[in-house]
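Each in structure tokens, the structures are laid out below.
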Structure I
Amino acid sequence: MAKNVIEIKNLTKNYGRNRGVIDVSLEVSEGDIFGFIGPNGAGKSTTIRSMMGFLKFNTGSIKILGLDSVRDRNEILKNVGYMPSEAWFYPDMRAGEVIEYAARVRGIDCRNEAAMLCERLKVDRNKKIKELSLGNKKKISIVCSMQHRPKLFIFDEPTGGLDPLMQKHFFELIDEYVNEGATCLLSTHVLSEVNKYCKSAAIMREGRLTMLESAAIDDDTFLSFYEE
């Protein structure tokens, strides 16, 4: 039986008048590609940032890779590849410098893996960040999140700005890493990505979570969660 890589129990994050997340409980098994879906403002990013230790939540508990998200945050970050929905880089750095800097921060040699990822995703490492399109910036963020071969990937809206071929290459890479023992949580608005690639899924709406029996979701069910 697969062990849980993510365990969230009764997570609540209150922003006062603004909605956060309410009593969220979630489990993601080792080897899963887990679809995390919902409209903007539903609480997906709040949940993810709480998992990463970037937000202090009010009540509940989170375990990542069997470690407490608050007490063991630094150890968790060593073994997670996190890609935020919007990645900000120094505009005058070259793409290769950003990727190398991300590896140095972790204190590990990622050159071989980075070279493979850059080749697969067609990353021009000589271009400055300010010269790049949104899609090309996304590719750099993908390389930074994958190059250290983490046990868990957490992607927040990763495919926005990527052309269809790069989207295909991205999911091929996920499949390869998962087949080698990794786990992936994919936050997305794209129903076709969930139906095609995810093994299980949950939908966030108005700060609350609904687990789905299957990752295969029809359009009407999907859209119903977006309706007020």
Structure II
Amino acid sequence: MRLERLVIAGLAAVSLPAMAGSGTGVISGRVTYTGTLMRPDAINMSKQPECVKLYSGRQLTTEKAVGGPGNALENVVVYISAGESQATEVPATPVNFDQQNCRYATHVLAFRVGQDVSISNSDPFSHNIHPIPKLNREWNRIQPAGTPPFSYSYDKEEIIPVKCNIHSWMQAYFVVLKTSHFAVTGEDGQFRLPELPPGKYTVTAWQEAYGTLRQEISISGSETRAVNFVFQATP
């Protein structure tokens, strides 16, 4: 995980017609890349025949850098990292994290400090969930097939790698955030952070292979500010 690499995005924010609620603004935009994305690695499941059977000759690959149409970049977490006077109440509804078809159904899962993660196993065999934090408590737990989901929450903000101790290629990230303003990009690379009170904010975009980009943005009222991030991709 390359969290130490920091690049300051050089694109200017642009004011667009208001689309937010009364007195609050919106930051929206798109995450893309220039250069050549690293090639995904083929995953060798030959030592786990229960997983090979699920794919019928199809090749499963890693998800460290996933591109979309128009050089869009998927699985990028965009969030407010500075400028909020106070965070909103932590949601009572948990976020879901499932183990299905010998992979994590969600590669990058973002949620709030103090919010429960409901962890389930949809496969007909056991998995082991093993988050590896540096600031929070480390734990790992086996989850046999057919057992009910269990929940866990974190009390510190952190980006946490997750692995399965049984199937070594299963890797994901928990992105635990203080802010309520965050989004994870899909295949179109787009994000939207609504309901921001007037103020100056730092907007951060994190991608597991290419590091971090940041921009300083001011919101003056009911307006939408367009912010785009471009990561420099190398094979």
Can you spot which of I, II the value 18.6 was calculated from, given it is mean count of other Cβ atoms within 10 Å over residues 50-57?
I
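Here distance in nm of label points 7 Å out along Cα→Cβ at positions 90 and 114 has been calculated and equals 1.4, so which of I, II was it run on? Walk me through the numbers before you get to the answer.
On the way: I: 1.4; II: 0.6.
That value comes from structure I.
State the single structure among I, II that was used to calculate mean projected area of the Cα convex hull in nm², giving 12.7. Numbers along the way, then the final one.
Numbers: I: 12.7; II: 13.6.
Among I, II, the structure yielding 12.7 for mean projected area of the Cα convex hull in nm² is I.
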One of I, II was used to compute helix-only ellipticity at 222 nm (-39500 (n - 2.57) for each DSSP H run of 4 or more, over all residues; to 500), and the answer was -10000. Which one was it?
I
Match the computed value 37 of relative contact order in percent (Cα under 8 Å, 6 or more apart) to one of the structures I, II, and report its label.
II
FRET efficiency 1/(1 + (r/R0)^6) of positions 146 and 162 (r between Cβ atoms, R0 = 25 Å, to 0.05) from the coordinates reads 0.95; which among I, II:
I
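Quick check: 2.5 is what I get for distance in nm of label points 7 Å out along Cα→Cβ at positions 74 and 194, calculated from one of I, II. Which structure matches?
Working: I: 3.8; II: 2.5.
Traced to structure II.
Hey, FRET efficiency 1/(1 + (r/R0)^6) of positions 130 and 202 (r between Cβ atoms, R0 = 41 Å, to 0.05) derived from one of I, II reads 0.65; which structure?
Answer by label: I.
None of the figures in this text is laboratory data; all of them are computed from the coordinates on show. Owing to the predicted nature of the structure, the values given are computational and were not obtained by experimental measurement. Cβ atoms are built from the backbone, for glycine too; each structure is taken alone.
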